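Engineer: Please go over the structures that come below.
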Structure P
Amino acid sequence: MEWNRLLTLWRLGCPKDETWQENFMARHEFQRDFDRVLFSPHFRRLNGKTQVFPFPQIDGIHNRLTHSLECASVGRSLGTLIGNELEKAGKIDGDAGWEIGALVSAACLAHDIGNPPFGHSGEKAIAEFFSDPFGERILSRLSPEQREDFVQFDGNAMGFHFLTYTNPRISAVDGGLGLTYPTLAAFSKYPRVAAEHKDKSKRSENKPSLFTCHIGIYEEITRELGIKRKEGRNGWYRHPLAFVTEAADDICYNIIDLEDGYIQDLVTYEQVSTLLISIAELSENVRDQIDNTSRIHDPRNKLGYLRSLAIHSLIYQVLEVFLKNENSILTGEFDQALVEHIPAKPILEEINKLSVRNIYSHSPVLQIEAAGFQVLPGLLELFFTALTNKEKKSGQKILSILGCHHVVDYDSDPYYAVLSIVSYVAGMTDAFALDTYRNLKGIQLPA
């Protein structure tokens with residue numbers, strides 16, 4: 001892969017002969033990508049989606065939207081540092097620092113846009129629904145490859161769908177949000193379809209980032225950017241900056257989930273501060289900065305300061321790993337998470353163990369996640385029952401609630417009929433999913 005080609009400024013759904021490089025607007029194309037994601041309805045709905053703690057009763061707890069904004073900030077810093085180094089080495093034309101910073105920031109902002117309600121348990125609940133007899137019956141008219149899109153449902157693939165799909169019943173303009181090819185490629189951390197077997201030793205094959213209906217789109221993107229397809233497979237090597245998008249996410253959720261655990265009184269100040277200081281001390285000349293906490297009186301503010309030092313240290317550790325492995329990343333030989341190779345890896349593993357033990361296993365978290373396994377399959381069963389029994393009055397009522405934008409004729413196009421309803425459910429906020437389920441089940445009635 002070659003850097004200048006990897007940054008080709010073509011947009012999905014736009015004519016390639018438009019000279020985007022000569023755009024008269026003040027924003028760079030990657031900044032426009034950021035803004036298009038930021039102002040999209042699917043991004044706004046992340047405000048009502050779980051990060052770790054569903055329906056938090058305490059101020060300051062992260063949801064998917066605040067997590068995505070912070071990830072975009074870390075991604076911008078990482079991308080800018082990488083771009084500056086590549087520019088110094090003469091590997092990229094132009095002002096590469098802020099250009100790559102804007103690109104990675106846009107990809108990071110969008111990285112969770114396809115996550116369904118109730119966090120990762122929501123993904124598992126949707127996949128589990130299609131593995132049960134009723135769901136299997138709904139998928140029976142799909143090809144084996146299409147069925148795997150739903151049996152192995154993943155929010156990354158749904159995110160690519162939200163970013164690239166234009167509902168023809170709403171608009172005749174193709175391309176979804178019309179993002180640039182590099183941003184879409186940097187967003188795609190796992191560029192393969194679910195039906196492809198995965199090599200567990202390769203990070204890029206850990207999950208599927210594409211539905212089968214997006215193969216043609218991604219093939220076009222990678223061909224123009226010079227990213228190789230894996231031989232004989234519907235899978236591709238990663239865009240190099242997808243590693244950076246992933247690293248920004250890894251940094252944020254490890255550190256921020258721990259901070260949220262402290263706010264919820266699930267871990268102590270001593271536990272959190274010790275871990276954050278251990279990370280910060282891996283950078284040079286930070287002792288004086290760490291000692292500054294003695295001037296901060298509120299424990300939450302102290303941890304906020306230590307968190308900033310830890311994230312700063314992690315950014316520079318990831319930068320060093322990326323630059324060290326740049327050549328093997330460009331050839332596709334390197335296929336591991338960047339944070340697996342940083343000096344702080346043992347500390348991050350310790351943080352993960354503490355989070356699993358004290359935070360992710362917290363009883364209210366588990367209870368609400370378990371509720372998601374009732375709510376999402378319950379909604380899917382209601383909607384698919386209505387879709388396949390349109391002659392019944394009950395089915396007609398539910399379909400009218402869904403609206404014509406989300407109803408595709410199951411008999412003529414079963415794949416898009418299934419995808420449309422799954423997209424509708426995956427796009428819900430936690431509260432809207434719960435309220436819709438209660439209303440349709442008659443547990444409560446709308447106000």
Structure Q
Amino acid sequence: MEEHTVRPIRSLLLTLFVVALAVPVWADGLPTAEPEDVGLSSERLERVTDAIEADVKSGAIPGAVAMIARDGKIAYFEARGKADTESGAVMKKDTIFRIYSMSKPITSVALMMLFEEGKFKLKDPVSKFIPELGDMKVLVEKEDIDEGGAFNIPELDEEKAPGPAVDSDTYFTVPTKRDMTVQDLLRHTAGFTYGFFGNTSVDKLYLRSGILSRDRDVTDMVDRLSKIPLQYQPGTRWHYSVSVDVQGRLIEVLSDMGFDEFLEERIFNPLKMVDTGFYVPDEKLDRFAQMYAPGGDDGLRIADARMSRNFVDNPTMHSGGGGMVSTATDYMRFCQMMLNGGVLDGERILSRKTVELMTIDHLGDVPERDVFGGYGFGLGFAVATDLARTGMPTSVGEYRWGGAAGTRFWIDPKEKLIGVYMVQIIPHPFSFGEDFKIFTYQSIAD
């Protein structure tokens with residue numbers, strides 16, 4: 001080849017090389033960076049990997065996926081262990097997990113999109129849109145207050161949802177002092193409970209009525225809820241509950257769309273959350289992690305088959321409180337949208353001011369307000385308010401939540417830091433996600 005031909009080719013290659021250096025590297029749709037480029041230490045991040053590998057080796061977990069982003073770039077993304085120890089399927093970065101209560105922030109974002117459209121105000125009574133949730137009664141145990149009233153037990157489905165008996169002679173009901181508001185739904189102060197986290201008379205009624213049965217839709221769930229008294233007066237305490245599932249029904253009423261359709265059209269598609277939804281389709285089942293539970297010779301056993309069966313067919317009940325599946329990458333995209341002030345890759349989901357409103361503590365006027373040490377609660381997220389009480393190396397204003405099978409995330413606006421941790425053990429030790437968080441923060445080196 002003649003010299004006059006070689007020189008232009010060399011020049012072109014050099015130009016392409018320089019351009020390549022200037023363009024950020026992308027992984028799964030998100031830009032990546034070396035840890036040092038975003039103020040993290042590569043050496044210290046090895047402790048994250050070491051901790052996960054130690055948990056896998058000891059049999060404490062079958063496997064996990066961990067992801068860390070700072071300044072909008074992925075600085076750490078690792079998968080270790082097995083997604084299914086029996087089949088030998090390796091845990092991969094695109095493994096799909098049941099995220100349970102990590103569904104809740106997604107649902108709350110969906111509802112606040114309708115807030116931005118003027119469909120409701122936070123102080124509006126829920127009964128304005130769902131009339132059956134107006135004029136609710138509050139259950140009072142007679143052992144607590146020795147005076148009474150009347151209460152008719154709602155119609156129960158003993159065959160499909162058997163539960164402990166409830167003696168109406170042990171309690172009575174009183175009217176609510178005010179209707180629950182949309183803000184109450186968003187901050188868990190509406191008066192609802194869950195049914196399986198306590199043993200009160202209201203919890204027993206939830207179990208007997210099959211409130212969260214996946215073979216009933218959210219409209220039926222709300223109808224059944226309306227016939228059961230509240231556990232406490234709205235606005236008087238924070239209590240983890242089915243209120244986010246009620247948000248799903250409210251979204252349907254306000255948008256005139258199915259809840260699942262709204263999420264797909266307004267959040268999942270714009271954010272390219274391609275593996276997030278209410279079930280895993282057949283073509284993706286090979287990426288669906290097995291669910292484990294404590295017990296067995298090696299410390300873990302395969303969980304009840306219903307833990308998987310409930311997520312392999314499109315359910316009748318689209319649970320905004322705990323029914324979704326996702327991947328680490330999908331959830332990171334959701335988190336990055338929040339940290340960016342409601343926008344990702346040019347797709348605006350919320351305004352910056354709405355994100356700010358959602359991620360401040362809304363429990364200031366609630367007498368019984370403690371979520372867990374050092375955290376209050378915003379509109380869909382726990383929010384750090386007292387660093388000393390958290391016992392964690394975080395920042396005031398960090399917001400977070402997790403799922404029943406050990407999945408965890410947090411978003412720290414001050415440090416521009418996001419952590420996502422995925423594992424599948426139910427019930428799970430909280431220590432895995434907490435250790436991941438500590439090892440992430442100790443890697444900050446700027």
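Values in this text are rule-based calculations from the coordinates and carry no lab data. Just so you know, these numbers come straight off a predicted model, no measurement behind them. Cβ atoms are built from the backbone, for glycine too; each structure is taken alone.
Engineer: Given that helix-only ellipticity at 222 nm (-39500 (n - 2.57) for each DSSP H run of 4 or more, over all residues; to 500), derived from a single structure, equals -8500, which label among P, Q identifies that structure?
Structural biologist: Answer for the origin of the read-out: Q.
Engineer: Among P, Q, considering only distance in nm of label points 7 Å out along Cα→Cβ at positions 99 and 115, which has the greatest calculated value?
Structural biologist: P
Engineer: From which structure (P, Q) was Cα Rg over 2.2 N^0.38 Å, for residues 203-346 alone calculated, if the value obtained is 1.32?
Structural biologist: Corresponding structure: P.
Engineer: Given 4.4 as the derived value for distance in nm of label points 7 Å out along Cα→Cβ at positions 219 and 419, which of the supplied structures P, Q does it correspond to?
Structural biologist: Among P, Q, the structure yielding 4.4 for distance in nm of label points 7 Å out along Cα→Cβ at positions 219 and 419 is Q.
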